[in-house]
Structure P
Amino acid sequence: MADAVLCALPQQQTPDGYYNLECMFKGLVQKGVPIKACRSCADARGVRELKLVAGVKLGTMSQLAKCVVQADKVLTF
């Protein structure tokens, strides 16, 4: 959500000592974890048409609401 949709863009150059989110996303995708980036947030930042990290898809607020309702635990930030 928000500026975090930029984390789903591939080929970012991460400085030494920082986490590489592309590698983290790929590891999660390989384990079958669905990863969605907010479509509205991507639109607002002009990145909707850009290629995302393989396996990351754009999602909707409706999909997020369904995930929250179905989850046995919810994290807030």
Structure Q
Amino acid sequence: MKYLLRILFLGILISLSYGLYVNSTGNTLLGNRIIGFTVLMAAFIFMPIFLVHRWKGKRLQDYTLSKENLEKLRDLDQKK
């Protein structure tokens, strides 16, 4: 999974660079299409895979403000 993310990120960077290059050479329609496709690929393919990889094995309850977590925060604040 780590290598897939690295390859996708590298592909996104290369594609964005190429889109900016094509855009600056005068072919703005093709350059804008390449940049747009790159942004869509980053948002709808890379980002969900990255989030699944980063949240793997973690509990969402540890990061939400529930009643127990608020009490823990208050206890920590009172100890200081």
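What follows is calculated from the coordinates using simple rules that are stated; it is not laboratory data. These figures come from a predicted structure and were not determined experimentally. Cβ atoms are built from the backbone, for glycine too; each structure is taken alone.
Observations, loosely collected:
- Which entry (P, Q) yields the derived value -24500 for helix-only ellipticity at 222 nm (-39500 (n - 2.57) for each DSSP H run of 4 or more, over all residues; to 500): Q
- Winner on relative contact order in percent (Cα under 8 Å, 6 or more apart) once structures P, Q are ranked, highest first: P
- Ranking P, Q by mean count of other Cβ atoms within 10 Å over residues 5-12, the structure that comes out highest: P
- Across the set P, Q, percent of Cα pairs over 22 Å apart reaches its highest value in structure Q.
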